[in-house]
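Asks: Once you scroll down, you'll see the structures, which are given as structure tokens.
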Structure P
Amino acid sequence: MSFKQVSNCIHIKTMNTINQILHNLELSELSWEHDNHLTKSLFSTKFPLISIVVPVYNGSKYIEAAIKSILNQTYSNYEIIVVDDGSTDDTRDKLKPYEDEICYLYQTNKGSASARNLGIKVAKGELIAFLDADDYWSMPEKLEKQVACFSENPNLGCVNTGWRIVNENNKHIKTVQPWHKAPELNLETWLRRKCVRTSAMIFRREWLEKVGGFDEELRQSHDVDLILRLSLAGCQTMWLKEGTVCYRQHDENTTKNSLRQAKYVQAVLDKFFARDDLPKSIRQMESQTRYHTLVWLAWYQYRAYALDETVRLLQKSLNYTPYLRVENIPHWLTSFARFSADRGEKIDIDFLTSSRQWQELITSILRLSNHQFQPEPNAHSKNPPENNSWEACLKLGETYQQIGDLEQAAIEYQRVIQLKPDLTQAYKNMGEVREQQGQVSQAISSYQKAVELGLDDFSMYEKLVKLLSSQQKWSEAIAIYCRLLEFQPDNKEVLEQLSYAIYQQAQSDSNH
């Protein structure tokens, strides 16, 4: 609605004043909706404590749920500013029932950073809350409790909370309580954990203005960039250790564009570490931060089935890794499993490890690792350099076993056995895998080979003797029981089991 269409009750001189105010705020290209709210906003003497900024772009499917969750709050001294970032769907129509409750602003599409900044510019509240149009506040006391935090801590610049992950139908996926891994919200924590969810956070407006708001050049990850700048500037943040918001995962999430996500996350780090005012301790975190971020981005590409990009990012992470090359392989896999679990998802590790891209990457790492491990040739030695790629295969097998990919674990352990036939740990691990697969005979064979090579391991003996007894191999079981008694001579349970095995062997001998 243009200004000419605003209610005739506003005098022409007042209209000129409004235009001048908007011009000064650089908002002259905006279309202001809802004359009632416009009148109340400009002439009300009551200023809200909290301004709630809701950026939306083609969010008609979820915007009403977001608005309703605000109106359901027990704290009422707030204003709602909806910034429509050039929606082409029926978002505006969905907001009409709430025209007396919100201030609706429309701008041509410039990105959510720009939309949030616009909301900050027109906000009247001392505190600024954000709510993405596809999220909603699940706790009616959210504002009330966060306001109390600010009241009790005058120097506080931001209050963060936990959240729940839900799907497009509001089905619960995962409860996220980041304070367990990030109890203190300082610059180091933000770099390591990046536990940023703008829909959960409330800021003092003066801090947002001090650092210049969101970087509009960043179409994604501008929230992480903002938090890093705020923390570097000295903004104090604390936890309200409760879940207050539902973060909705759906096919239209902006972060679903994994290639753009990777581009902008790396851009944020490039921008941050290019600064010349970073503390030395933070500067020293650059390689570590870049490594873990690249692994996380690789997992993000894996989720999007972009395996070429997954492998490219993993290769890039090798430039910053704190590990030996072979140690990266199990770290990548365990990280992928952890990232998936954090999102309430199951990892399909076969999709990755059976792919051509992954196998080529692993082959290149093992080849380079062999070169890395080999000593310089000794002119006086007739023995060739030892092939140490078994170490990588062993670590990889243990990782596959840990995440439940038993068949791939068995393949890696078999490679270890081929490369280093006398390694008892490989036989023990293979026995465990075969036992988990229900392949009893193969498990017994692997355990027995480990025993033959001299492995003294009480827990393995227990597993082996249990399997031997289940197969009624009493004479072999008796030998292992005797080994167990060498560890624990007074173990009554083992003595009883040995007696039973001797009895069964005697019965078997008499029958023959």
Structure Q
Amino acid sequence: MKIVVVEDEVTIREGLSNLINENTHHTVIAKCKNGLEGIQLIPELKPDLVITDIRMNEMDGLQMLRKLKEMGADTNSVILSGYSEFEYAREAIQLGVEDYLLKPISIDSVNKTLKKIEKNIEKKQISSDIHPEMYLQYYFYGGTEEQNKAKKYFESAFSLAPTEQYTIFCGYLGNISPEEMEDIKYQFRSLKRQTADLGESIDFYDEINHSRSLLIKSTKQDIRKLEEKLLEKITSVRIIKDKEIPWAMASCHSIDEWHKTYLQAIKLLSYGTIIGYHKIIHKEDITSLSFKDFRYPMPLEKKLISALSDGNAGSAGDIIKKFCAYLIAEDYVPDDLRHATLRFGTSISETARELNQNAYSELRTKEYPQKILQAKTISEWKRILLEMSEKVCTKNKKEGISNYTINRTLEFIRSHYKEGITLEETAQMLDITPEYLSTLFKREMGMNFSTFLKEFRISYAKRLLKGSNLKIYEIAEECGYNNSNYFTKVFKEVTGISPAEFR
């Protein structure tokens, strides 16, 4: 909390201020020798708490508090009193003063009182209809009316001095547990209290971007101090929790630029995959980087599809880990990594569609593509891909796709899809009747043999269209279509667009 001490006795005024500054995480931002000085400074400084003596020359403590209330500068207050003023102090509390400190003052009594006031302030913030954090949500994501209302509030409460700037510190929390998120929240609020003298600030959580941020107005010099303190705190949390938690910061000089600056900080978070999690990322850190051209690891995708087709969750998991290691082997643009991961995840979904419609439907309900696009760390991508592959392998086993006949059928299709295979030919290879294979296949796979074969070929064609430089007629041949025009017709029938448009 930011605190102003109003006391006419120098020894008590200095002693109490030193006690607070040296033994608590709160800060005395001003000291006044009487109530007249108090009413001049307090409206300007907007402290969280005023600690005032009752009896002082020129204007006593209660007169000052009454005057501040009339001026619209009402604040939390604690009075100092001696034993002879005890009844007077009790009367003051009935008039709205939060608490009192009895002279002589001890460290324990100060700590106890400050903790009580701090809790009361937090309760007021929670119970109030609208507070700065909510106004910020309105300003960033609300409608026009809400944005205008929030802007007026900020123009009134957060106007800049000539030497100040707005800075947003932002941390990504999408890959930590609720308990760990509370830890980060505590660290943020603790930091905010400890650095209250550096400038006014708002800490807020953004559910859309899974980020916790601190917006502060202060001088460049004070921002550097705050950055050092924040780095010290978040580094200790990262070591304890051993999590990938990227942090970034961006600055501006106008309330109109807040949202743009915030989005800039959000974008910088993705570069934690390159820069690491030991520092707060600045825009200048990115401009100094030299990025490599990313080449999609098609051989790993093919191995993954094979492992999934065999229901080998262990092998699929190893391939996914190799893929994630490949992503950070060089300095690549984060968007390239995100799109590569999305493509790798899509190959899992497409394989599920070929193997088991139920597994495919379950993957779709989980909105994995959206999760991949929102994620900003390698560990998240790895977790999402592993979860997807596990669902495919587990679902296959639960659904009985390990059925010997169906497994042999799928293996035959994977090995001969380039050829003009038919249901009859496959049934002959299995030494069963076409009627029995047709019934069994429809029951196990959720579609008939010819539809599955067509979608299998088109699925492979889509991967070749995106992942190779083969001409369309060459892709048609690779997928079992000797006539490229017929291939185009079938592709459009399945996807709704031509191969050229898909590419």
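Asks: Quick one: P(r) over Cα pairs in 5 Å bins from 0, in percent, for residues 258-353 alone came out at 2, 12, 20, 19, 14, 12, 10, 7, 4, 1, 0 when computed from one of P, Q, so which one is it? Numbers along the way, then the final one.
Replies: Working: P: 3, 13, 23, 23, 18, 12, 6, 2, 1; Q: 2, 12, 20, 19, 14, 12, 10, 7, 4, 1, 0.
Label of the originating structure: Q.
Asks: Consider the structures P, Q: one of them gives 223 for volume of the Cα convex hull per residue in Å³ as calculated from the coordinates. Say which. Mind dumping the intermediate values first?
Replies: Details: P: 223; Q: 187.
Traced to structure P.
Asks: For which of the structures P, Q does the calculation of helix-only ellipticity at 222 nm (-39500 (n - 2.57) for each DSSP H run of 4 or more, over all residues; to 500) return -19500?
Replies: On the way: P: -16500; Q: -19500.
Source structure: Q.
Every read-out reported here was derived from the displayed coordinates using simple, explicitly stated rules and does not represent laboratory data. All of these numbers come straight from a predicted model, not from anything done at the bench.
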